[in-house]
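Computed from the coordinates by the stated procedures, all read-outs in this text should not be read as laboratory data. Here the structure is a predicted model, which is why all the values come from computation and not from measurement.
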Structure 1
Amino acid sequence: MAYIITEPCIGTKDNSCADVCPVDCIHPAPGEEHHDEATMLYIDPAECIDCDACVEACPVDATLAEDDVPDSQEIFKEINRVYFEDGHAAGEKMLADYLASKA
C-alpha cells in the first residue's frame with residue numbers, strides 16, 4: 001500500500017511532507033523540474049516505503065493511505081498513477097480536467 005496526496009494539496013503545495021520523507025518519493029520537490037508549475041505534489045508508489053511520515057507532516061491533511069482515500073477522492077489514485085506512469089504533463093492535465101469538471 002502506498003500513500004496518496006489528495007485534493008487539499010491543490011494550490012497549497014506545502015513541502016513539509018517532502019522535507020520529512022526518508023526516501024524522497026514526493027515529487028516534484030523543491031528544486032526539481034516542474035516544482036514551480038505543479039498544481040500539487042505526488043507520491044511515487046514505487047519509491048514509497050509506507051512509513052507514514054508524510055501523513056503527520058501535512059498541514060492540510062491531504063495525504064492518506066491508499067486504502068483510506070474516501071470515495072470522493074478516489075480520482076486522485078488515478079491522477080497519481082498517471083503522473084508517474086505517463087509523466088508530469090499527463091498527470092497535470094488529468095488534474096486540470098478533474099478541476100474543470102467541478103467548476
Structure 2
Amino acid sequence: MLGAVEYYADAEGGAYLEDPTHADLVQLIQGLDQASNTFVVLYPGDDTRDWFISVATRRGVLGGYEIERHDRDTDPDQAPPTKTTPAVPADIATDVLDWISHR
C-alpha cells in the first residue's frame with residue numbers, strides 16, 4: 001500500500017506525527033513534562049492491529065520515563081503489559097522503534 005501509515009505518535013500535549021523518525025521521537029520525549037504533556041503513545045496505522053506502546057514521565061523523586069508495551073496480537077491471553085524505566089530519550093526512541101519493528 002503506497003502512502004499507508006505504518007504507525008503514528010499521539011502526545012497528550014497535542015502533537016501528532018505519522019511514521020515518526022528516531023529524531024522525531026527523541027524530540028517528542030524531550031518535550032514531555034510533569035504538567036500538561038505527560039505521555040506520548042504510538043499506535044499502528046492499521047486499525048486491525050491491537051498494539052500500542054507509550055512513553056510517560058515518571059512522577060516523584062526519581063523522575064525519568066516509563067515505557068509500557070501492549071500487544072494483544074502476539075499475546076491473546078492479555079498478560080500484563082511489560083514496563084521499563086530508561087532515562088535517556090535517544091535510548092528510549094531506539095527501544096520504541098525496535099519494539100515496533102517486531103510487530
Structure 3
Amino acid sequence: MSETQTKPRREKMMGELNPAKKEETRKKISEALKKAWARPEVKEKITGDKNPTKRPEVKAKISAALKATWSDPVKREALKAKISARAAAKRAAKASVTTPPTA
C-alpha cells in the first residue's frame with residue numbers, strides 16, 4: 001500500500017475518530033485481550049523465553065538502534081519535545097478530571 005493510500009486512512013483513525021476510543025470498542029478489545037492472556041501458550045510466548053527480545057542478538061540490535069536515535073541531536077530534541085507534550089497532555093487531562101468545578 002502506497003503512502004498516498006495510507007494517509008487518508010491514517011487521518012480517519014486519528015484522535016476521537018479512532019474506533020478504539022469508543023467505550024464499547026474498548027470493552028471488546030479488553031475482553032479479547034483477557035481471553036488471549038488466559039491461554040497459557042499466548043502468555044508463555046509473550047513472557048517466556050520464546051519472546052524475541054530476550055535473545056542476545058535482538059537485545060544488541062535494539063540497544064544499538066536506541067543509542068543511535070538518542071545520540072542524534074535532532075532526533076533527541078524531537079523525541080524530548082514529543083515526550084514533554086504527551087506528559088503535559090496527561091497532566092492536563094488528569095487535572096480536568098480531578099479538579100472540582102469552582103462555583
Value -0.89, -1.30, -1.05, calculated as log10 I(q)/I(0) by the Debye sum over Cα atoms at q = 0.12, 0.17, 0.23 Å⁻¹, assigned to which of 1, 2, 3: 3
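Tell me which structure, out of 1, 2, 3, gives -10000 once helix-only ellipticity at 222 nm (-39500 (n - 2.57) for each DSSP H run of 4 or more, over all residues; to 500) is calculated.
Numbers: 1: -10000; 2: -6500; 3: -24000.
Value -10000 for helix-only ellipticity at 222 nm (-39500 (n - 2.57) for each DSSP H run of 4 or more, over all residues; to 500) corresponds to 1 out of 1, 2, 3.
Of structures 1, 2, 3, which gives 44, 21, 7 when Cα extents along the principal axes in Å, for residues 35-74 alone is computed from the coordinates? Please list the in-between numbers first.
Values: 1: 29, 25, 21; 2: 39, 21, 8; 3: 44, 21, 7.
This value belongs to structure 3.
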